[in-house]
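What follows draws every value from the coordinates through simple rules; no lab data is involved. Remember, predicted model here, so these are calculated numbers, not experimental data. Cβ atoms are built from the backbone, for glycine too; each structure is taken alone.
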Structure P
Amino acid sequence: MNKSLILRKKLYRFCFLLFSFIMFTYIFYFIINGERGIISFYKITKKHSILTEKINFLVIENTYLENNISRLSPNNLDLDYLDEQLRLKTGKTNTNEIVIKLSN
């Protein structure tokens with residue numbers, strides 16, 4: 001065989017291996033660190049769990065506020081709750097009540 005033919009085959013083989021290595025490295029990098037890679041997946045999963053907890057907290061707070069609003073609506077007025085809110089907001093008491101303040 002001709003030495004130039006052997007050299008050409010080695011060169012083609014080297015180029016093929018180099019191209020294969022570069023493609024493998026490129027694909028591996030984007031599997032790990034790409035926009036839809038493994039690291040992004042875990043970041044998005046963590047963000048999803050944080051936002052789910054925040055939504056659950058807001059749902060509980062919303063239910064509490066809806067309950068308070070319904071207790072003060074004119075059609076369904078809770079007089080005890082109204083009296084409690086009045087005392088909390090203004091600090092007033094009836095004339096026949098004694099106030100006991102506990103200090104921490």
Structure Q
Amino acid sequence: MQRLTIVRYKAKPDCIAEDEGLVSALFDRMRGDGPKGISYATFLEADGQSVVHLFVNHLDDSQEILTELPEFKAFGAAISERLETPAEIARLSVTMRESYNFPAG
């Protein structure tokens with residue numbers, strides 16, 4: 001089994017830059033010496049405030065490989081204070097059947 005997590009939230013207008021900075025720090029870490037066997041992406045919706053995070057652990061059904069990174073912990077600290085609406089979170093145990101241009105692990 002693999003772990004698929006989708007998180008969607010709307011940031012407060014005055015917190016968008018802070019949120020982007022924390023996410024950028026996480027991506028900088030992952031591009032440097034980040035964990036292997038995962039895929040992670042963020043998407044900004046057309047309103048400029050709503051963000052979607054997509055995480056896949058291709059190796060097993062856990063999220064700690066990401067959530068234990070100091071940069072992820074910094075991102076998660078006080079996140080509720082940055083949000084205009086509560087985060088919608090879907091955590092799924094899945095097996096990838098097919099993909100196009102998405103690594104299967």
Computed 3.3 for distance in nm of label points 7 Å out along Cα→Cβ at positions 19 and 43 - originating structure among P, Q | P
Check the numbers for FRET efficiency 1/(1 + (r/R0)^6) of positions 3 and 27 (r between Cβ atoms, R0 = 25 Å, to 0.05) across P, Q and tell me which is largest.
-> Q
Distance in nm of label points 7 Å out along Cα→Cβ at positions 11 and 91, calculated, reads 9.4; among P, Q the input was structure P
Could you figure out which one of P, Q the value 7 for relative contact order in percent (Cα under 8 Å, 6 or more apart) was computed from?
-> P
helix-only ellipticity at 222 nm (-39500 (n - 2.57) for each DSSP H run of 4 or more, over all residues; to 500) computed as -26500: which structure among P, Q?
-> P
